Structure I
Amino acid sequence: MKIKVRQMTSNSSGRPVANQFIIETARGRYFQSYRSIIAFRNKNTGKVTLDKIYWDYSVTTMKYLKKFLGGNAADTRAKIKSGMYSLANLN
């Protein structure tokens, strides 16, 4: 299986941001903040799964999760509540 890892970049400077990564696999894309997988978007279904413990762990994690998913924190909470996004243990 081919796996590609890249650092996320800052919106303001365009420079790589420490400890924030996108991991691309044949199954889909993962967002990792520090040592925790925060989110997974399935390539085939588009379904998003968030880690039930870490998805809203810190301001920095939320900032880059919003960038990974698009939208804002309120959108993410609404999509969890509606069942559009699911919560699971990703770590």
Structure II
Amino acid sequence: MKSSYELAMERLNKTAPASKLTTAQKKQLAELDSKYTAKIAEREIALKGEINAAQAAGDGEKFETLQRQLTAERNNLRADLEEKKETIRRAV
């Protein structure tokens, strides 16, 4: 007897079969992950100092602005990463 998960995966594979990635594509995807993880960490480090300073100074408005900026930059970098990864996946 199959679980509901297995049945769902079978239906998914019928509508959109999983493509097999080459070793080169896997390597490119891993490099992109590493590169973007570093970029995100770099932005977090750069802004965390400013965020902590604003919080220590009691500047709530600047604190909130910097928090939103960090979130936006993180989201933009993740979206860019996913777009580049999808480009690599399609190049089968």
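Computed from the coordinates by the stated procedures, all read-outs in this text should not be read as laboratory data. Here the structure is a predicted model, which means the values were calculated and not measured. Cβ atoms are built from the backbone, for glycine too; each structure is taken alone.
Some observations on this one:
- Test item: semi-axes √(5λ) of the Cα gyration tensor in Å calculated as 19, 17, 12, pick one of I, II: I
- Each of the structures I, II was assessed by relative contact order in percent (Cα under 8 Å, 6 or more apart); the largest value belongs to II.
- Per distance in nm of label points 7 Å out along Cα→Cβ at positions 49 and 73, the highest-valued of structures I, II: I
- At a computed -7000 (helix-only ellipticity at 222 nm (-39500 (n - 2.57) for each DSSP H run of 4 or more, over all residues; to 500)), which of I, II: I
- Distance in nm of label points 7 Å out along Cα→Cβ at positions 41 and 65 - highest-scoring structure of I, II: II
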